[in-house]
Structure P
Amino acid sequence: MTVDEHANGTSVRLATGDHLVVVLHSTYWQLPAPQEGVLVVTGAPVAQPTPGCSRIPGTGCGTATANYVARRAGRTELVAHRDSCGEAKRCVGSEGDWSIEVDVTS
């Protein structure tokens with residue numbers, strides 16, 4: 001299953017062994033590892049600039065991607081945060097926060 005900004009504030013259901021990919025469209029997003037052990041990160045999160053975009057400093061254009069696997073049944077929350085919402089633009093209110101609830105069944 002793949003989720004992005006449109007999944008913000010929602011819940012997703014997985015079975016043990018399922019994979020979840022989070023793709024957020026700005027390289028400024030920080031995707032920390034979940035704490036409960038229900039999901040496990042399968043590699044370091046990757047920030048990938050859009051080709052040709054790197055010539056424009058401070059835009060954050062590209063994606064931040066993290067891959068997870070459902071290790072055991074339970075419930076956890078994935079949370080991402082960013083401070084910058086563009087060149088010299090700090091995020092205001094909820095612009096810099098993203099989260100989903102993940103329910104894993106056996």
Structure Q
Amino acid sequence: MTDQQFGVTDNAERRRFELTENGQMAIATYRREGDLFSIPHVEAPPALRGKGTAQRLMQGIADMARANKHRIAPRCSYARHWFSRHPEYADVLEAQAPRDVL
């Protein structure tokens with residue numbers, strides 16, 4: 001599956017989302033349970049860092065999740081930070097269990 005707008009590909013065999021720019025690939029690994037994708041790691045090669053590649057990768061992943069009614073559980077610091085800066089994608093985040101009130 002590919003997000004046409006951003007060129008993000010779901011490489012299910014390797015359990016990762018991929019985005020190739022300038023001949024290099026940024027990746028976000030995942031674990032899948034049903035419609036939930038847990039993302040433990042996002043990485044861009046040094047040549048792509050600081051150019052928005054990881055941002056485009058995450059946006060493509062979020063758009064794909066929304067289009068397919070999937071949920072995302074951002075586990076790595078970059079993915080969590082990206083979602084914190086993009087509250088418009090809160091609908092694709094894993095539902096959080098309510099905390100008990102003491």
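None of the figures in this text is laboratory data; all of them are computed from the coordinates on show. The model shown is predicted, which means the values in this text are computed figures rather than measured ones.
General observations
- Of the structures P, Q, the one that 1.11 was derived from, the read-out being Cα Rg over 2.2 N^0.38 Å: P
- Answer label among P, Q for the case where helix-only ellipticity at 222 nm (-39500 (n - 2.57) for each DSSP H run of 4 or more, over all residues; to 500), calculated from the coordinates, equals 0: P
- Test item: relative contact order in percent (Cα under 8 Å, 6 or more apart) calculated as 36, pick one of P, Q: P
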